[in-house]
Structure P
Amino acid sequence: MNFLKKQSLLRSSKTAYVLKLAGMIFLMTLGMSSQGYAIVDSYLIVNANVYTVNKNMPWAEAVLVERGVVTAVGTEGELLGQAQQKHKVIDLGGRMLLPGFQDPHLHALEAGINETACFLPAEGTTNTYREEIGYCRDEQNQSSWFIGAGVSMPALLETIESPLEFLDELIPDRPAVILDNLGHGAWANSQAMQAVGYMSLKTDPPGGIIDRDQVSGRLTGVVFENAQQKLRNAALPPTPENVDFAYNSLLNALKILAENGITTVSDAGGYWPRGHQEAWVRAEQNDQLTVRASNALYLYPDVPFDVQMSEFRGRYMNDPESLLRFNQAKIYMDGILSQATGALYESYERRLDLPAELQRGFLYFDQAVLLDYVVELEKEGFQLHFHATGDRGVGLALDALQHAKNKNSRHDMRHRITHLYLVADADIPRFKQLDVVTDFQLSPSSTDHETKRYLKGFVGDRANQLMPARRLHEAGVELVLSSDWDAEELSPLRKIEAVLTQEDDGFDDIGTVIELMTINVAKLLHHENKTGSIEQGKLTDFVVLDRDIFDVPVSEIGDAKVEATILGGEAIYDPEGIFD
């Protein structure tokens with residue numbers, strides 16, 4: 001046991017503990033949760049390493065719970081004295097208890113869909129794609145559209161001379177779309193391109209890029225950024241069958257979230273034309289929603305302003321007593337560095353030979369339109385959730401928030417910018433000035449030297465300053481960590497390990513990293529008075545681990561196992577029956 005725990009715990013007498021347990025009559029009122037686990041109204045957790053994320057009392061031994069609310073936290077001796085006959089005693093056998101993990105940027109519903117989609121390798125040979133697509137084509141022979149996922153579009157363009165003709169040959173009888181591995185591109189056949197009007201389009205659509213052969217000018221079948229969204233919407237319109245599919249995909253994703261100890265999310269998809277919001281609402285209505293969700297609605301650059309604002313007003317949900325809220329607006333500023341679509345202050349590397357208009361990257365919105373949206377969405381109460389990877393994209397998001405502040409004079413909105421692969425030094429003070437939260441995904445694949453070496457081909461030595469989370473945190477900027485699942489790995493424990501073992505600009509204090517994945521996210525989502533720490537009066541959103549991650553080598557934190565996940569007193573994941 002480490003020194004911090006020894007200083008903050010007052011160990012009760014082992015003899016007193018045994019006598020107290022022997023003398024108690026354990027009575028409980030049991031219901032059955034929607035997941036088939038027991039709901040215990042009143043219980044006392046003992047024999048636990050409790051890390052509370054409460055700075056006034058970071059460690060405890062026991063937690064007393066009444067109807068989904070923490071009523072006391074302290075030593076076993078203290079709480080055994082407060083327990084009554086109605087309290088079931090739950091002995092964790094030395095396991096670790098933490099507040100439930102909170103993931104403020106993921107794509108849960110899409111991750112669920114991808115679990116059942118035709119998944120192709122990011123990079124493959126012509127024969128590989130021919131075989132895999134042929135197999136999936138037979139599997140989807142009753143579908144009106146062929147749908148696949150997983151391919152890297154830049155790699156595809158280097159592998160197949162004409163992706164459009166290749167896909168036409170393999171799937172000539174119906175529209176086909178294959179989504180990329182990062183959410184920023186798609187590959188389609190002629191029927192799909194025709195279905196959304198791209199075959200006759202002479203210019204790029206708002207917020208999107210339609211790739212063409214540099215010599216002939218013919219379509220390659222590959223599109224980037226917002227241009228993919230029309231294909232996605234056409235392939236999965238909100239028919240009853242597709243909404244059922246989205247709903248079942250969401251249930252699958254919720255199961256995975258519970259297995260990873262995640263009790264709060266902010267889903268960053270929000271593709272409302274596909275019935276995604278309806279799937280979430282159904283999950284809550286059917287008592288199948290096993291997270292607190294503050295979700296986003298996606299802002300389309302190619303939808304008329306008045307039409308889109310009407311949709312957002314009608315879809316806004318922000319009941320603080322509900323598990324489900326749609327109170328975020330997801331606004332893409334730019335694309336991604338690895339496709340040279342992230343917006344930069346200085347040009348991409350010359351060897352990329354980019355067109356003049358794309359040498360500093362790509363923007364989704366005309367600036368005047370963007371400013372109008374930001375002002376109106378903030379007026380309607382939406383928290384703004386900006387996607388920005390390049391430093392210019394980050395700076396423009398800050399400009400838009402400054403404009404909204406001047407126009408609306410609203411306070412404590414806690415808007416945020418996510419990804420932030422590059423941040424200009426001059427912009428760092430603006431985060432605090434505008435009360436903007438930064439949202440990083442510090443996964444192993446985004447912080448290792450291989451990633452930096454690869455991105456140097458796009459941005460040169462600027463890649464040495466990728467994702468400066470530590471620098472922003474030390475500057476006093478509010479910061480949270482998220483996964484971007486399923487573009488990146490979901491596991492919070494592997495993320496903690498990755499952040500602590502990051503060689504450049506990493507964190508060295510496990511307690512701080514846990515805060516960035518619990519209480520800081522709760523603050524961002526405006527429910528820090530209810531979740532994010534284990535304190536008297538807060539809801540019982542807990543995760544039980546098989547070991548104390550403070551007492552193992554950092555390189556072993558990712559190997560820890562989630563043994564139970566509790567949401568508001570309900571065991572949503574408990575394979576060993578700890579809370580039975």
Structure Q
Amino acid sequence: MNPEILGLVAMFGATLLLALPLGRYIAKIYGGERTFLDPIFNPIERLFFRLSGIHPAQEWSWKRNLTALLVINVIWFLLGMALFMNMGSLPLNPDGNPSQSADLAFNTTISFLVNCNLQHYSGESGVSYLGQLYLMFLQFTTAATGMAATAILFRALRKGSHLTYGNFFSDYLKTCTRILLPICLVIGTLLMLSGMPMTMEGKQHLMSLQGDSMTVSTGPVAAFVPIKHLGTNGGGFFGANGSHPLENPSYFSNMLEMWAQMVIPFAMVFALGYFLKRRRLSWVIFGVMTIGFLALMIPNVAMETSGNPALAHMGINNFSGNMEGKEVRFGAAASGYWSIATTVISTGSINSMHDSYMPLSGMNMLLAMMINCFYGGVGVGILNYFIFIILAVFISGLMVGRTPEFMGKKVEAREMKIAMIIALLHPFIILVGTALAAALPSLTASTLANPGYHGFSEMLYEYTSSAANNGSGFEGLGDNTPWWNISTAVVLLLGRYLPIIGPVAIAGILGGKRYTPESAGTLKTDTLTFGIMTLAVIVLVAALAFFPALTLGPIAEHFSMTK
């Protein structure tokens with residue numbers, strides 16, 4: 001086997017092996033069980049709760065938990081706007097980076113607040129160190145917010161009838177202290193040892209090998225990058241993101257960062273099984289997600305390692321694969337793997353330029369974000385998948401003539417209405433945003449570096465990335481304009497909070513219903529058959545919603561290139 005491919009298989013296997021104990025650990029935290037980190041973090045958490053006046057043992061309804069989630073996010077948004085619009089006159093700005101305009105600050109704050117990290121600025125020149133530290137804080141908070149929301153779902157699906165579902169602030173704090181922070185400390189240490197900078201000094205003055213004087217931006221990169229990936233955030237400290245040699249110095253750091261962005265989405269699936277004592281269900285869910293991931297990843301690796309057929313037709317040797325926009329230190333295989341890992345998991349970080357991939361590789365990245373539930377972001381991946389479970393349960397129940405049930409609770413009209421709204425919201429905001437951008441060339445035409453099919457793909461990718469809370473982009477698009485800053489910010493808000501509110505509301509409604517023990521007539525949801533049914537529903541919704549748009553963009557580009 002090709003050593004590069006063997007390395008990717010080993011990395012996936014290592015991620016899975018470590019995700020299993022991590023999933024058990026996460027289930028213990030949300031289940032209120034004792035863990036080995038209690039002696040360290042219990043005193044710290046008690047101090048925070050005492051200072052804030054929060055009573056962690058007091059459980060709330062799902063509505064009160066959602067209210068707390070939304071209110072604290074509004075406070076973080078206001079703080080971010082104030083900081084980025086006045087950044088130039090605030091401390092920790094050794095390079096003298098200017099303040100952001102109102103529309104750019106609006107986009108930046110919302111983007112990092114919703115776990116998207118869509119960056120319409122270049123990291124090293126667009127944000128001060130104080131701004132970078134606040135963005136790093138948001139990367140912790142947005143990951144913890146998604147995981148705390150998923151904890152509500154876990155509790156709602158337990159046996160019995162429930163009126164309370166934990167305490168959002170307690171789950172949020174424990175997620176930060178017990179899960180995110182310890183793992184980030186380990187990853188950060190390894191990245192520093194691999195050559196990643198960690199300093200509060202400004203630009204470094206260096207001498208090149210040919211004797212030229214130059215300046216290189218540095219900063220607290222090794223603190224920023226771990227949570228960037230572990231929290232499936234993806235925002236780059238530098239404009240080139242994970243393609244930058246100081247943000248991803250070596251093949252080892254590349255593998256470590258890929259592991260970091262995949263491990264918690266894997267673990268959350270298994271945490272569900274451990275929490276509910278339904279491990280078979282978690283394996284069925286993981287199997288469906290993995291089939292979807294492999295169906296997108298394997299073609300991308302194959303197409304990128306095969307090279308560009310247009311260049312081959314000109315007699316140019318493509319033995320290294322399609323290397324345009326890719327780093328030689330990573331190669332085409334690892335870059336192709338990353339391209340799907342970062343889009344299927346909604347991280348959005350890059351180690352190569354997605355704009356330079358083969359057209360059908362770009363289509364697979366778009367599909368990964370359009371489907372948005374194969375692993376998904378930390379926490380919200382399970383919430384998105386839960387919507388398709390509800391749809392699959394309802395359709396399966398109609399097909400076999402049984403009352404739709406999930407985990408002993410009847411799925412009725414109210415839950416189905418919410419599920420359908422959330423399922424259709426994702427394609428709606430993507431396609432409406434892209435249609436408006438295409439219909440208003442006076443606002444968007446000058447921002448496109450490429451006309452025709454690829455220009456359409458750039459616009460489609462921008463709104464898909466925004467709706468999926470991803471943040472990557474086809475960077476032929478000049479996106480720092482009022483139109484792109486404001487329109488994508490609206491999509492970011494709708495694409496983040498409604499898909500959290502909807503599944504949590506369904507879970508809260510189901511949790512309050514009377515529990516019906518399983519019987520011989522119960523539709524089993526932890527079987528291979530139901531897994532295939534769920535996968536069929538996911539593929540059907542994505543195909544019907546997005547195939548026409550994909551035909552106008554990457555598919556048309558592929559056939560125009562090969563004709």
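Read the figures in this text as sums done on the coordinates, not as results from a lab. Just so you know, these numbers come straight off a predicted model, no measurement behind them. Cβ atoms are built from the backbone, for glycine too; each structure is taken alone.
Out of P, Q, which one gives -21000 for helix-only ellipticity at 222 nm (-39500 (n - 2.57) for each DSSP H run of 4 or more, over all residues; to 500) as computed from the coordinates? Going label by label, the one that fits is Q. If FRET efficiency 1/(1 + (r/R0)^6) of positions 321 and 393 (r between Cβ atoms, R0 = 41 Å, to 0.05) computes to 0.70, which of P, Q did it come from? The read-out was computed on structure P. With respect to volume of the Cα convex hull per residue in Å³, the largest value across structures P, Q is given by Q.
So FRET efficiency 1/(1 + (r/R0)^6) of positions 97 and 225 (r between Cβ atoms, R0 = 41 Å, to 0.05), computed for just one structure, reads 0.40; which one of P, Q is that? Structure of origin is P.
Quick one: mean count of other Cβ atoms within 10 Å over residues 281-288 came out at 14.8 when computed from one of P, Q, so which one is it? Here the read-out was taken from P. If you line up P, Q by FRET efficiency 1/(1 + (r/R0)^6) of positions 73 and 489 (r between Cβ atoms, R0 = 35 Å, to 0.05), the top spot, with the largest value, goes to Q.
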